[in-house]
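These are the structures, in structure tokens.
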Structure 1
Amino acid sequence: MNSLKVLVSTSEDPYADTPHASGRASLVYVSPTGDGDALGGTIEVDSAWGGSLGWEWRCGHWIGIDLNAIYAKHDIDAVGFGKIGDTSFVPVTLGLNVHVTPKSSPVDVFLGPLFGYAFYDDLETEVDGFTLKADVDASFVYGINLGIEVPAPKRGWAFFAAVKYLVTEYDADLVVDGADAGNLGVAVDPWVGQFGIAYRY
């Protein structure tokens, strides 16, 4: 019990009631919830592990401006066929965090909207003897973020966790053996779980 009191004591956490910045690094798990249609079948993007870097400026106790970038590598599957390729998923977002815990609390809980762009790799693969290429466009992304920082015993450091829901689409022009084969649109719409560390200054 005494060690818990030391961990959450405001006297041990000078950032609890002071405007400051937080740099964050975290492990992420990205779980897409949507799918799409192409070439007469259903296309899905698999869940994947990845990493994230973020930075937030607390312009007051209640409001923060949050910049975040995530990287994950997803397999793309055609239902009933299997993997047809993979792509990097790199959403870069700007968010407005509302910090909802009282000024006296060292445990910092925040939530708010975010928006930005998601970037993907182009896809080139062989499917049943055909060469499939997908020229993928960057996609607008928006969503909501819920996070928490808990101070670590060492001054300036904190544990960080967050859950995001993002609305975004994997949108590509398909080319099969050099011929236009239409559009591939997959509603990725992932849940993103993050857990890592933050350094506050």
Structure 2
Amino acid sequence: MSTINIKEKYQKEVLKQLKQDLNLKNVLQTPKLEKVTLNVGLGKSLSNKDYIKVVEDTLRRITGQHPILTKAKKSISSFKIREGMVVGAKVTLRGKRMYDFLDKLINITFPRVKDFRGIDVSKGKHFDKHGNFSYGFKEHISFPEIKADEVENIHGLEVTISTTAKNPFECYLLLKYLGFPFVVEEKNEDALREKYLSKKN
């Protein structure tokens, strides 16, 4: 784990960096983290109760929090989905648990991903227009709480980080300064800066 945690780093270093880089008049305007959501879709295993239990156990072990089962809001006959059917599971982290999870994500989980060379954001992918970031893991065994020799069913999961950023570039800078291992060429970063910050001037 890092010697300075995510929350401390944000308060002591990142706030000032963001205020300066985004040309903000007040630190209260700087983007901040709101919540982290971990989500697993059941896919073809909708009717497999054992698989659902595996997914619930995965999320519980990774986050230390009991997951919520998500249900279909409407029926989709082509996918054999009925309204009210369990289609996934999710956990929402806030406060200390959120910061602890992000510390682990940056310093332990990402380096454990097979053939990981950084998160490619050269084309702005992983960010939505509202300033949130998502990353999909193909295998849940990248998380240190999961031991590969104990796993029978490997599944993926998606991590979404919700922020108060107003656009993708603000979110990118926030996470970059917090230590996320992004891979982006300088010209592409400059292009994103020009695209989004020019609208404020």
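None of the figures in this text is laboratory data; all of them are computed from the coordinates on show. The shown structure was predicted, so the numbers you read here are calculated from the model rather than taken from an experiment.
Given a value of -1000 for helix-only ellipticity at 222 nm (-39500 (n - 2.57) for each DSSP H run of 4 or more, over all residues; to 500), point me to the structure among 1, 2 it was derived from.
1
Which one of 1, 2 has relative contact order in percent (Cα under 8 Å, 6 or more apart), as calculated from the coordinates, equal to 27?
Source structure for this number: 2.
Suppose mean projected area of the Cα convex hull in nm² works out to 12.0; of 1, 2, which structure was it derived from?
1
A value of -0.77, -0.83, -0.89 was computed for log10 I(q)/I(0) by the Debye sum over Cα atoms at q = 0.15, 0.16, 0.17 Å⁻¹, for residues 33-152 alone; which of 1, 2 is the source structure?
Derived from the structure labelled 1.
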